[in-house]
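Got some structures for you, see below.
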Structure 1
Amino acid sequence: YHMLQAFNTGNLALYQELCKVHNAALSAQPALVQNERKLLEKINILCLMEIIFTRPSEDRTIPLSVIAERTKLSISDVEYLLMKSLSVHLIEGIIDEVDSTVHVSWVQPRVLGIPQVKALRERLDAWVGKVHTTLLSVEAETPDLVAA
């Protein structure tokens, strides 16, 4: 259960801790041993998607160093991770190697857990507040054009 939670949230630190704690049980599973590298790649991709998801949509230009810090990968490995994610259409965006950033314009929809739904609700509430403020501003600036 905890391993699935680690994958779902893209929590690399929890995954590594669980691998250490349950090393004997995991080593007893040949399929897990054979695919250890693929599992690490998958958790890194999920970690990347979580980094993107938790950022506001207007702030989706992410420094590669931020991704490297969270995934514990080198910058060149982060670039490979991004290219892999772009090639399988998990994300859409542009890698800017000059500025060492990636601008993500789209993320593949996925199943959300309760904490993710709560975060999404908070972002939606903030957006509704901004829309309301804009409406009040427009009404105040143009009282003759807006009918009550």
Structure 2
Amino acid sequence: MIKIIKYSKEEKNNIKLIEDLVNFLFINLENFGDPIQYIENAMNYAFERTNSNGGFAAVAYDDNDVMLGVAVVLYTNMKGVFPENLFAYLAVDKNHRHQGIGSQLMQYVLDNTNGSLSLQVDPKNTARQLYEKFGFDVKYLEMRLYRM
């Protein structure tokens, strides 16, 4: 039986929890992940450890409280061309994939957010099929200019 717990700003001083979430995402995002500092930044935003609009982490656990999956949503406080929610991360433990955990986390996120959501996915990432199953589609091609 999977249980999902929602963590947000009330846990902003729970450094161990935040570190565990960051490390879980860093390990389990694998080839489609970000540098650990980017993941830390997103978690600090979600938990309002920085000046931000906040967000939350939804964490799936098994009956023994072993972390199986993590979803992170950031609130943008915007409407229109930029959705109110940015679905920053979704990862499932590599030993527990294809068991419906990602779908349960996705449904939890949809049930616990108001307004539109956006997410970024690599075209080669098989998780794209999961997102499309839940109604996500390609709206824009994102382009970035990186500055040092």
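For which of the structures 1, 2 does the calculation of FRET efficiency 1/(1 + (r/R0)^6) of positions 2 and 138 (r between Cβ atoms, R0 = 30 Å, to 0.05) return 0.05? Kindly include the intermediate steps, with their values, before the conclusion.
Values: 1: 0.05; 2: 0.50.
Answer for the origin of the read-out: 1.
Looking at structures 1, 2, which one was helix-only ellipticity at 222 nm (-39500 (n - 2.57) for each DSSP H run of 4 or more, over all residues; to 500) calculated from, given that it came out as -8500?
Details: 1: -20000; 2: -8500.
Derived from the structure labelled 2.
With Rg and Dmax of the Cα atoms in Å coming out at 20.3, 76, pick the structure among 1, 2 it was computed from. Can you show the working numbers first?
Values: 1: 20.3, 76; 2: 14.7, 46.
Corresponding structure: 1.
State the single structure among 1, 2 that was used to calculate mean count of other Cβ atoms within 10 Å over residues 18-25, giving 19.5. Intermediate results must be reported in sequence, preceding the final value.
Values: 1: 11.5; 2: 19.5.
Derived from the structure labelled 2.
Since every read-out is calculated from the coordinates, none of them should be taken as a lab result. Note that the coordinates shown come from a computational prediction; the quantities given were computed from them, not determined experimentally. Cβ atoms are built from the backbone, for glycine too; each structure is taken alone.
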